[in-house]
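Structures follow.
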Structure I
């Protein structure tokens, strides 16, 4: 399987292990580019039985994945709706798909995992944080969302 042509990360396969190295701008913001790349990655992983484990790490030691692009939150409904009418945000849909790939998925975290980055880590099967370097933050509470 070909794991090339991503904008926000590189992916390298060695044997049954695929290492995804996130490298998108200064803080690895989850915008449409990263969501498109993650969706494309999921499509490939769903079809590839040669990969057994996927490790997500960052090229930037200060940030694993910073947060969801807050400009994209304009799509959120401000009105209460019945549970069966709730529509997932793009981020939620992609992370749900990522959580269901057949491979074991691992977050190797140094630096900030904030908001959507924290949620991405939680969507994976395992999380390993560098002692004294990893920082987790869920800013949605302070933003009232």
Structure II
């Protein structure tokens, strides 16, 4: 069964990784950044070895977001950047092919242990089953 495993973040989190601290998002040091990258690479390597890794990507910061909706006249309405009331957004994901929900939950629990600076806001790692072609889970 395939699952989408998602991690969340905010613009403040991306700014913190550039050294710009704010409440709940302390500035990251180079050592902390390297520890995070090393941890994620280890997760990806292990998932590739087990054959469970299908795809995975980190996403650009929310400031680069573009929203496209349908306007009243049917023409697209395009808004750059996230809406002001948006809190967390998708920061990265994995598509995994796992034997069970329990197995993908083990992987998510490992991902949740990614090292971050003390005081960083913790977000849940979200698991969503991917529907097969017939709409079944």
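Nothing in this text is a laboratory measurement; each read-out follows from the coordinates by a stated rule. Model, not experiment: these values are computed from the prediction. Cβ atoms are built from the backbone, for glycine too; each structure is taken alone.
Observations, loosely collected:
- Each of I, II could give distance in nm of label points 7 Å out along Cα→Cβ at positions 4 and 108, but the derived value 2.3 comes from I.
- Among candidates I, II, the computation of mean count of other Cβ atoms within 10 Å over residues 20-27 that gave 14.0 used structure II.
- Source structure of the calculated read-out (semi-axes √(5λ) of the Cα gyration tensor in Å, 27, 25, 12) within I, II: II.
- For 23 (relative contact order in percent (Cα under 8 Å, 6 or more apart), calculated) the corresponding structure among I, II: I
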